[in-house]
Structure I
Amino acid sequence: MSEASAIEARAAGEVAVRGLLEFATVTALLAPLEALLPETGSLRVDLGAVRHTDSAGLALLVHWQRLARQRGLELEFHQAPDQLMDMARLSGLDGILPLRGASAT
């Protein structure tokens, strides 16, 4: 059984994701982020509490970026775990996703 994952609103324009970003957990995170997208401006997504991810987690970030672009929002992912940064580099998504690792915030 997978650990629950969650998204929580912090300050205006900032949310935090925690838990696992894996095939078994990402579908539960689709609607919550859509509900938290601001009408205008930008959204900062803190990934510092993400414990593990797989390719489904990376695909979720691509989906979120697509939603933000459709709404004309700036989206930034901060505190991305090393594992996620490595997967993005290996897949060529590091040049597409606005990812900042834990040391780059």
Structure II
Amino acid sequence: MDNKVLCGASYYEQKFYMNPVYDVLPEQVKNELKILCVLFVQDVSGIIMLEFNEEGNLQIMVTAREDDIYFDEIGSELKIKQLQQEKEELFRQLEEYYHAVSD
């Protein structure tokens, strides 16, 4: 089973993506996710994806093009840790929601 993408943003395409499967989430939550993702890629470049793994845990995945001289790998790792702390409650609620609709 593959990870299920919740949302993501690309610095390269200047786009935010929200998986239509999760359109039922409250607007406030979707807006918070959009802000989180867009600010992340503006800060460190690259692509961020929030995904549910097979166990239903929310993971933050970050990738960058090989030729991206602006991608800040260390800054990216620090920002992920910061998000995990600051958005712990939101991420926990999203995991609970995922388990509720997946079972």
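Once distance in nm of label points 7 Å out along Cα→Cβ at positions 11 and 59 is evaluated on every structure in I, II, the highest one turns out to be I. Of structures I, II, which gives -15000 when helix-only ellipticity at 222 nm (-39500 (n - 2.57) for each DSSP H run of 4 or more, over all residues; to 500) is computed from the coordinates? Value -15000 for helix-only ellipticity at 222 nm (-39500 (n - 2.57) for each DSSP H run of 4 or more, over all residues; to 500) corresponds to II out of I, II. Using the calculated result 36 for percent of Cα pairs over 19 Å apart, pick out the matching structure from I, II. Derived from I, not from the others.
Between structures I, II, where is mean count of other Cβ atoms within 10 Å over residues 35-42 highest? Walk me through the numbers on the way to the answer.
On the way: I: 11.9; II: 18.1.
Between I, II, the highest calculated value is found for II.
Here, each number is a calculation from the coordinates, and none is a lab measurement. All values derive from a computational prediction rather than experimental measurement. Cβ atoms are built from the backbone, for glycine too; each structure is taken alone.
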